[in-house]
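Each structure below is given as structure tokens.
Every number in this text was worked out from the coordinates using simple rules, so none of it is lab data. In this text, all values refer to a predicted model and were calculated from it rather than measured experimentally. Cβ atoms are built from the backbone, for glycine too; each structure is taken alone.
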Structure 1
Amino acid sequence: MTDQAHYKDCYFARDGEMVTLGNSRIERAWRIARRGFGTVRFVDKTTARDWATGKSFESRLTTEVGLADLCDMTFSDVSAEVVRTPVSEACLRVRFALQADGLAVWKCFDIYPGAPAIRALVEVRSDIDRSNFDYTQVESLRLDLRGARAACVELHDLTDATNDLVTVREADLDEPRRMRGNYLFVETDSGDGVFAYKESPVPNSQLYRLYYDFETTRAGIAGIGAGFHNLPAGQVRKTYAFATGVYAGGRDGGILALKEYQKSRYKLVPERDYVISANSWGSYYTDIDEAKMIAEVEAAAELGITTVGVDAGWTRSVMGGEPNPETFPNGFGPLTKRAKELGVKLELWTIPNRLDDQLEVLRDHPDWIARTNNLVPCDTWPSYFDTRLVGIDLCHPDCYAWMRDYYLRFYDMGFERFKIDTFQCDRYDTLLGDLYDHYEALRRLMEELVTLRPGLTFTQDSTRTNRPIYDYYMDYGIIFLENRYMNRPADANGRYHPWKTLRNLWQIAPYIPPQKLNMELIDDQEGYSPEYLLATVMVANPLFWEALAGVSEESRAALKPAIALYKRHQAAIYEGCILPIGDMPDGTTWTGFQSHNPDTGSGYLLVFREDNPQESRRFYPKFVRTPTRFVSVTDDSTALTCSASEDGIEVALPHPRAFRLYRYDAS
């Protein structure tokens, strides 16, 4: 029996008991037996290294402690199909079907064109209620990792309370390790390695918090965590996904491989996702009205800013109501009309799972309020204007439909983007669904909205905990990383300092694509030029976190040409894989970013001299293998040539708090 399927450079083949899935970068093969299947080949095609030991057995679900099998399963079938969705790039999926008494399991493996990784997830259905799926091994590979070391990277949310967004823990593999984090890099002395990426919220915000996310030994790695505890009878549930990939070239090569996978996995639509935005919350808070917002749109159009956000304060109900008739007496008509005339897009602040508890719709439908099993509302929140918000149950079909139509109405009114402050995931265990059901209801709502209105997209707030921030949020738009303000004490976490914003972006850039981040700047900072402030966030989606009406005329005059120059290069910067370079910013370093396109060998180098007395610094651009010329696009300084990464280039900047953006092309 031979079956085949292809999609671009991806291929699937079954020849008797052997199943193969691969593309131009990676290949994985399984051997099928009656009791299940296991990986016998895991090949990095760039180095021709086969990491597999041929001892994997992947036909099991484990109990809560992750040690014993939940049940024995037998192999049923294997199939392949091309999966296309409106929110992610298309992939070739292989599904292994397994059966046990009253239990059906599908182990799915996705491969994307040109990506050096294969993504695994498990779908499961039971004839009876079951539980203890928390520590399920979603991925399990027996690999030859003798002599390797492991590094596990944990990301942190609740960004309003911290400027430490990443923790890295390293360990040798002399003994088995259980490690907590979102990413795992296991690397040999030669610089060859295997990475794993858990597509889930950060460990502290997963639906069911685990003590560890990866198991690794000298004999292999495993990805742990289903994302649900219970399995109700008759329901199909899907686990978190784990992408496992290969790389060479040390940690830099591992980060590049991760980014190549993410670039293949997450869809970027330039006209939708390449944003330069402004939001007046940092200046006006809820004190907004029709005249102020029209003035913001007009100022944005003059500067070249593409999107203006209407934040909280537009409705007295906070969420679920109409525009406040006192501040928007004509509704949103004049605002959307003016924005359309000037070619500026609008973004509306919303909360998809909370409503004002005094809304008539909740009086008519009290069963829409999300309640625990003892009938207490699971989520209440005192809010602006002496309003109390209450959590609603998106697992209720009528409530879900009402919220969907609410968003569609404002989209059709002229709002293409929606900033969402969403729920705390761990509160929504209700009469109609558990944590998993509510988590998936929000995903389904977002997916249906972007399907019904292909131009609709989201900016998702990550400033709190227990949100799907680095999981499916990246499928549906970009991430608002942090609130930072000028009216906070100088040493407060939430106080805006340009170097701290630069530092936070520098920390997280290796792991989350900066193209998926919305990062703030606030103008008229003493000692900083407007161009420098823009540059601190130009590898992300710049967000003017201020009322544009309050920006000085001097800053406006400088910003207009700076934004125009940036827009000429923004798409090309985003085409690359963006990595930090230099030292971590602390206000006194030489630092920066590199955007490298591995397909063309071209890219950008963005260099900053913070408050540092040295007039020059040697930088070592990554992945330079042939003589490469670096040409400044921000001034007329002399071009530089780098023969190879280890040789570097000497960059001189004329004064502290200066920057330069270089464009480079391989010879």
Structure 2
Amino acid sequence: MILLGEFALWIALPVSVMGAVLAFLGGVKRRGDWVLSGEMSVYAVFFLLILTSAGIIVAFLTDRFDYWYVANYSNRELPTYFKVAGLWAGQRGSLVFWALLLSLFSVVATVSNRHKNREFMPYVVGVLLTITGFFLLVLLFADVNPFERMPFAPADGRGLNPQLQNYWMTIHPPTLYLGFTAFTVPFAFAISALLNGRLDTRWIIITRRWILLSWFFLANGIIFGMRWAYEELGWGGFWFWDPVENASLLPWLTATAFLHSIQIQENRGMLKIWNMGLVVTTFLLTIFATFLTRSGLIESVHTFAENTKIAFLFLGFMGSIAALCIMLIVWRKPLLKSESQIESYLSRESAFLFNNVLFLAAAFAVLFGTLFPLITEGITGQTITVGPPYFNRINLPLGLALLALMGIGPVISWRKASRRNLVKNFRMPIVVGLLVALWFYMMGARQVMPLVTFGISSFVLTIIMVEFVKGTKARSRIEGEGHFVAFLHLIGRNRRRWGGYIVHVGVVLVFTAFAGAAFDRELITTLEPGESVTIESPLGHEYNLTYQGLSSARGDNLAAKTTALIAVSEDGHPVGTMTAEKRLYLTWQAPVTEVGIRSKFLEDLYLILESVSDLNGAFLNDPKAQRATFEIQINILVGWIWYGGLVISLGGVITMWPSRGRQLNSDQKNSHRDPSGLTA
């Protein structure tokens, strides 16, 4: 099976190149048979990449340490599910996985459009196969072949980085890859629209769910990564502006801007060049994120810094794509003229445009801060790092402005808002926001940013709640339905609008959680068994933690595991126990910390085993090696990040869910007449 996978990888490259050429030529020469051959190549490449991926997984499961990739990312004691995740654990396998997911979405796009939208498909297929071919080229000719053999087979492998041996890391990278690769389909349709000159809103309508799907996976991938950082890295935070965290955030920012700006094009025929630029930029940022992680130019816990040869291939590919897209947009500029103009700054168009400007400003700030160390090293020879203070100072005000626009944009009038419209929609939310901020101030909160965040969050939630109440009452009155049934039918009748509102609720919860971090408490203490420490919560109650002692044992893939047991009481009432650990992995020299978390709705009690006076003695269960140092944190509202993520996911699913009774438009019906879509 492993050899079959290797042969399949070599065969996939010429098949993808041949298919891309046939698809492009079929579009130019109007040869439907060539286009259909290109589509057959999409299916063939997908099948070949399934064989390739299966070969890699089999190599991991059978401990084939004669393969360089397996020897460096696995060992005999590694749990089975981490061996399966070895497909995306390192640079080489993750590139195969990227190509596999891209070919999967290529198949879905091809199959779903086999009887419609045929005028777009030649160039769509050509673009998708070209991008797949690029990744196959990198795999085969950039010294990153996952089937590279070693001159000898070691008895055991180096094992997987312990910080990556976490449940969330088995789903966080695949979810991000799904988001990266899904956006390739809207990009392919955009390029097809530029090539065939069909630059109305048709390509946007066709790809709207693809855009939402990509955004959905990117958002969830980011949330999963935050959860992994919170549980695994052992510092109590969830976002450190790490270069690879930033790389995943960038396409999400521009994709979110794109989702809002296409509404202006659909409703007013404006921002056509802007939207074309956004779809190209978002696609390039998905490639940039892959490049940053896989090139080894910037190191982080996520990166696989093995060699920099592929950096030049990625840079050349991104540069070529950018140049080609700019030329196509300039060529089609006469067809991309706006059909109307912004009539007033007090309008929905202006709110969405400001929204876009802020999203792009945030993306530029993050991009600049991420690349600044490379820029300074290239110019001065010295690396100047950019830390969280820079990112927070710039992005917090931008984020709060975007949060406010999230409430303003959906309810302000198109074209020009009247005074009556402004008073009607915003008077009560503004009052509620001010009262909430005032209440927190009276409760003792004095930090400006949290107060502003709580006030704006209340403003946005009030607007959304009022919209839902008004819509539900109106439907209940017109249709004679009960309020709950009317509420469900209201969402079902316009899933895009109301699902978007639910997404906004989730975002508000996440912002509120960020603001809650300003009230976190922290305590570092050294204890002997039987000693206690008290920490007061900002919410008014008190925790007492009593250290019970250390115990050590072996575990799966572990040389030793030392566990500290803590008894916890709240305001004098026992509420249970917590554990925190130091682990020593079989193939890893340094001990790794595992934290203890006790979650409540408004706060988390977070326990870190900072150090043990005699760790080697503790590993041997020496009763004299029990003295330990702990860091105890109370993290306010951190759970609302995960609740907000669930609400965002719910809203995303509702928005993407097909509406009942949707009919094809006349253009789509006409395209049924010829499967190739290329009749004169």
Structure 3
Amino acid sequence: MTNKPLAALLFGCMITAQAASAQSLLPKPQSFNAGKGAFSTATTKVKLINEVGADAENIYSKQWSAKADNNAQQVVRFTRLANATSPEAYNLHITKDTLLISAASADGFRFAWQTVKQLKQKNGIMACDVQDAPAFKWRSLMLDVSRHFQPISFLKKQIDVMAQYKFNRLHLHLTDAAGWRIEIKRYPRLTSLAAWREGKTWKEWSKLGCKYKNEGEEGAYGGYYTQDELRDLVKYAAERGITIVPEIEMPGHSAEVLTAYPELSCTHEPYKQMDFCPGSVATYDFLENVLKEVMDIFPSKYIHVGGDEADKASWPSCPLCQQKMKELGTDKDGLQAHLIAHFGKFLTDHGRQLVGWDEVIAGNLAKNTTVMVWRGLEKAQEAIDHGYDVVLSPSGYWYLDYYQDAPDTQPEAIGGFLPLEKVYSYVPGGTLPEEVRNKITGVQANLWTEYVPTAEHVEYMLYPRALAIAEIGWNGTKTKNYPEFRKRAIVECERLHKQGVNTFDLKKERGERPESFKTTKHKAIGCNITFNHRYEDKYKAQGDKTLVDGQHGGWTYGDQKWQGFLGNKGYCLDLTIDLGKVQKISTVAADFMQAYGAWVFFPSEYKISFSEDGQNFKEVYNKKSEVDRDIQLGFRNLAWKGNAKTRYIRVQGSTTEDGGWLFTDEIIVK
């Protein structure tokens, strides 16, 4: 994929003529009043009045500078916006002969031009008055370039698109087990080995045993960004009002580092560890040296250190970790908190601020810490109680690696179901008290790329769902109106398509699993269930009656209709339905889901037994199957059919996968 020329994304050439109004702007401004007529763009001369100097001079204003003529009738004027509610605030006053932009800062002027672009009509720029400012100061997309490397040209293209919709942060996930993507001159093996792997796609790499290769070796796949390339990218983004926030994972998600430099792990052996050894002085020296080079490249005051999903498996048995835990009087969780706090202080001492996923929350961090909450809102509350800034990135709403439409119509994804409507529906802070919600500083959508291997696929997963994040982040969407937003999103998809962006076709959206709209009547509706092995509270759906309420689940196990059972050595699904009396039956059927990326599997064994007295059961059905890891997302109906009399029906299911899940939505008895 190649970059479109910059001119194609700028004012004169970017937009095809179309009627503009408050209803066609995205994100929607805080205040919009239509005027009469339009400011003509056909003129070759304008009187340019700049009352603020360099802040108003940017890549978007250059074409007007080229038209400057003090004798012209039409006026383009830049003024300072007084008493602004945000540094990014701006106002527009557009008439037939005047284009006035008032802004609080250089970024305010940049974002004002994005609105002006969308106001383009056949005869010029629509006359109107706009008063606008962002609802959140942090409006971001996270792009995972570790699982699948993307070239700088592609990142620049995404920055251009993000700028159109007033995003102001691009979070780059630069390091993870699948590949290290940033040149660190002090540690050359990070890019000569840790940046290259066996297997072009993450899925192939995983199947081949997660092995790394030397740069230039046959079959090596990957890549990395040189420091000069990244400095150029930083400059490119800054010209468009976007700050790049780099992420360097610690202490987990670091298998690639520990293969290149195994002495930084607890066992000192390659291919054995995912986590740094936090008891070793070498770990702190290494990460400090890496962060020094990162800070030299990225001027962002925010540096992300990951902090999520550390396994910590070797820490309790590692002599160095044991010694450090004893010294600190803590356990392995406290040891991670110590490591994160160390680097929070290190970054603060260098004039920067630590950002981490919500696993980093602890009371010993600097108050300038920003916590990205990807799990529950209780984590946002906890972070705010500690005095930290909070950026919301809820996995159930804003993880864009999930399917956005019926899975059988879409390219392979990690699982789940996240249509545009659900992305848009999220209310930042939701059920938190208003005074807590008001302390939330930002919003971010994440695109993890395990199953997103190409540049075209990345765009397809981003757009239009990222537009909902832009709308929420800038406008705030205190009043939700999805049908109206969807119309604007369709317009923007057409605009993006003309710019060469590969968007999902929202007009062809099929939607939720058809079964989820149906209610099935059957003999077990409302019957009592005895759980010999109980469902997990995290996926309890509607509780004890979920599997006999006549309701069917949708495309994702997290929709409160699928009930989840966590695998163990026996039957993780083990329940008995009491029909109330002995009855004739002909069918006992259940649907199961597989979502391999989430470790959800079809049953390896599924068994049905009958009893008239609840004590003595006779097995009538037993289905065994091998786990097929090529089924990323699928649905399977397992059913006994015949003729029998019974009162009690025992249903049992198991999975051979360690820590695997079984999900079912309804046990139908006819």
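Consider the structures 1, 2, 3: one of them gives 34.2 for mean projected area of the Cα convex hull in nm² as calculated from the coordinates. Say which.
Numbers: 1: 29.5; 2: 34.2; 3: 32.4.
Value 34.2 for mean projected area of the Cα convex hull in nm² corresponds to 2 out of 1, 2, 3.
Looking at structures 1, 2, 3, which one was P(r) over Cα pairs in 5 Å bins from 0, in percent, for residues 347-394 alone calculated from, given that it came out as 5, 22, 29, 26, 13, 4, 1, 0?
1
Work out distance in nm of label points 7 Å out along Cα→Cβ at positions 259 and 491 for each of structures 1, 2, 3, then name the structure with the largest result.
3
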